Structure I
Amino acid sequence: MRSAQTIMTGDIRLANLIQALENPYIAGAVDITVSGITNDSRRVEPGKVFVATTGWHADGHDFVDDAVGRSAAAVVVERTFYDQRSGNGTPSVTWIGVDDTSKALSLLAARFYGDPASRLRLLGVTGTNGKTTTAHLLRSILDASPWGQTGIIGTVGHGSGSELEAGVHTTPEPLTLHRLFKDMADKGCVGVVMEVSSHAVRQQRTWGVDFEIGMLTNVTRDHLDYHPSFDDYISAKREFCYTLISRERKKKNGTLIYSSDNDISNQIGKGFPGPTVSTSAERSADVYATRVEATINGTSFDLHIGADEVIPVNLQLLGSFNVWNALVAAAAARVLGIDVEFIKRGLEAVNRVPGRFEAIRHGEDRPLVIVDYSHTPDSLEGTLNFCRALRPNRLITVFGCGGDRDRGKRPIMGGIAQRLSDVCVVTSDNPRTEDPASIIREILTGMDQDDRNLIVQIDRRQAIAAAVRSAATDDLVAVCGKGHEDYQIIGNESHHFDDREEAAKALKGWKPK
């Protein structure tokens, strides 16, 4: 299939590699040398195994003949295809039939790299919003404690040090994922905190990976361009949680940390048959917060953790919603046996998470700009509500919606932005292969188009500049949707574009009215 996933670390025998598979059907030689694995037929070379996975846009089985023609050592296909083709007179190729090639790819990748995940303690975070911040907060806690070096895998990058490797997906595909596990284990990491997306669950990217702790932040509308329904999206989140107890080789059940303040995550958490820890910023729970206070300088709260322990926490991160993320991270750390002093130290050490309610400043005499990744109705509403809580003179919001994604959320987000903002500037996000003007027209159907404070500017650079230029000193400009992204996808091409850079340029040239 058309995917750029290949691994090649040295020679290994096919007979050893396929021991990772669950009841494979085999036609051909297995006592042969394998030099690599790929699910991209264009990258097949003699000695490589081609795995015909089914992706979002293409079915790898359509490219099996291409892989055979490139002298693949073996092809891994699903049973129906195997039954049709395994005896087709190509003895130079070993045919391997399995029930699910996506699961097979994960198992083969783990085997090829020597099962590096077994050398790591794995901590997975899922949810619609807050995955990235929760992962960074938990990693900071662990780094502040004697627990040991911790790797991180997620939306803003992967790595075990301060410099993160950029990634294409929130949760990498298996061939990348297990390479990262190996790199981290070889560098001495004790564990890894990683984000697990609903796409990754449905595509079996983490199949066979045992998580010691699973964290569920919340579940609201998202990715309905991919999932056939909201119920299916919820099911994917639940499925990840249930992998904490469903692996036969797991020595003990993993623990689920969940927020009880979100109805769906609370429902999943209460129904989970293994050990759980609930968190809440609104009511009593196993781990909860009181005396929450959010200002432009940070967020403070009292952390109730354990029977009688109450710890004052002063987050550098802006936004009361970060209390929810901090609670989940603190609860996970407590399950790992981390002392409260390190939990407090780690939470307070994080001064920014790229593109997550990130303040762009240029002196106190100029407007404040907030750049945030909020690209769902729920996250946009939360971001703008916090902006309003800071009591700016005016809230000016710049936002758009991505192309080739859930179209149903566009008018919803338009309505939210207009209701909570004094001025709305509707612009492009990542239009991809859609016409930017058409996307904006769909956003506008949820808005009062006669409102004189509604501005349409397709060019995102000009939209940000115009919003900042129009702002007074005590106004706040919220630039929403892209967050940490340093690119804009137009058509099938990616162009450098960073909301933070554009906001900084606009602030530098700002002049008072």
Structure II
Amino acid sequence: MRKKSAPKSLLMLLFAFLSLQVCIGQQPSAATNFAVRGFHLDLRIQVMTMPALKNFALRLSQSGINTLIMEYEATYPFEKHPMIPNRYAYTKKEIEDFVAYCGHLGIDVVPLQQSFGHVDYILRNNRYAALREDEKDWSQVCPSQVAGDSALFTDLFTELAATHPSKYFHIGGDETHLLGHCPLCKKKAAEEGISRLYIDHIKMLCAIVIKLGKRPVLWADIALKYPDAIKLLPKETIFVDWNYGWDMNNFGNHEKLVQSGYEIWGAPSLRSHPDNYFLTQWEKHFNNIRTFVPACRQLGYKGMVMTSWSTSGEYSTIYESESGIIDLYAIRRVYPLTGFNMLLAAYAKSLQSTAPLDIDAFVQSYCMKNYGFDKAQAQKFWVALKTAPYEIKNGTVSGAGISVTQLLDSALLSEKTINALTPVRNSTEYEQYKVMASARVLYLTYQNIENQANSNSFTAADVALVLPRLRKLLAATDKLNDRFTRLNQSYYYPSEIAEENRLRKVKATLLYNRLTRTK
């Protein structure tokens, strides 16, 4: 999910209404607790080892989470389709043991199998070439290939259902941006409307799920575009209304979804656009929890699922030739889940009360309890954490009216504050903030160097001025990578850690090699 923020008017009005109710002593009419209190785990990259995954599930259960939606992508060991799993795929035994372990913890594990868009990792294989909607963009199956689609997803759903006793099955269905691209789909769209391409395919997928004795769950964004067609789906269907801080009508007529009669779950996000290695918009995610969770409760939603995206869901293709690929590169990688215990705790807290989360009070309480800070230290930490959360686009700071140098100065101050605070408890958890702050500083340092090298006045005579800065940056990044490795080596596989570290310094390495003509 990678939509950008849209105007927040309707969401803010609803939040204001909820806040007024709290102020005058009235509580929302819906029950305090959601029946489904969920967390979504994205395993497209940053695949946890099984011991780490079990530890994470234990922490979720201790936080009151009772549902875990597992977006396995290529980590599920499909037997009928052995080209889909990747090198980090679990074994069937591991998955069965994990699902059973979660069951003992009171957590229902729901499999998520993308089955419309976001299937690059499947369609990259020639075995499924006939199912591609587009000759170049392999992210989406063609909904006009009904027999082939049905056969593939019947196989995948059946295997997943056999290892997951949950009554729910998530079929994905979001961000189908290629609808109507191929000649067959263009023809159907012209004759019956583009909404039929989407609804007919989803209806077919729902039928497979229902035949397996499950209830289909899907993301609501595309259905919101075609609200009049929603009624064509089975009554068992559950929609997940994901909203990361935008207007309720961002995807379409939200009121029609609410009034459709279908069960609806809400979904804020712990990691989403534009978060990446070097940026986490902490305040945005806290505000998302504060506003959207009570809004969903007021609307009568039956469930809540915190999404957590390790990447954008889009891939950059590395081509061997015009007609063949070598590999897919995940676009926009995000800092691992190991750094987000505080946001997870904020989400869990929000599920326990009808009142909107008091962010400042929560952060203060969390820091005092978990790190032993006093109120002044907690405030310093919170200010540093949310300082200047701006994205860099084409060498400039997006939407802030400041320069990269000024942004770097703010990041340096933030890093200094975070490093100066000394937790008396949970120092390993707190070290994650230090690593994130350092990564932010090194990233902005690189952006400054790159901007200098791209200036109109930069010539070969200026290279000697840039190289020492690049060498210093690369050495500092190596030290940061060592810190990152020590912190996360018990959670992720060594080759994953190595890839994260390589990518963190790849741009600086490439620029240095270009300017030094390294052979």
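Worth pointing out:
- Read-out relative contact order in percent (Cα under 8 Å, 6 or more apart), computed value 15, structure in I, II: II
- Structure (I, II) behind the derived value 0.40 of FRET efficiency 1/(1 + (r/R0)^6) of positions 84 and 164 (r between Cβ atoms, R0 = 41 Å, to 0.05): I
- For Kirkwood radius over Cα pairs in Å, for residues 228-499 alone computed as 21.3, the structure of I, II it came from: II
- For P(r) over Cα pairs in 10 Å bins from 0, in percent, for residues 204-291 alone computed as 18, 43, 31, 8, 0, the structure of I, II it came from: I
- Ranked by mean count of other Cβ atoms within 10 Å over residues 68-75, structures I, II are led by II, which has the greatest value.
- Test item: mean count of other Cβ atoms within 10 Å over residues 156-163 calculated as 15.2, pick one of I, II: I
- Identity of the structure behind -9500 (criterion: helix-only ellipticity at 222 nm (-39500 (n - 2.57) for each DSSP H run of 4 or more, over all residues; to 500), calculated), options I, II: I
- Test item: distance in nm of label points 7 Å out along Cα→Cβ at positions 100 and 308 calculated as 4.8, pick one of I, II: I
Values in this text are rule-based calculations from the coordinates and carry no lab data. Model, not experiment: these values are computed from the prediction. Cβ atoms are built from the backbone, for glycine too; each structure is taken alone.
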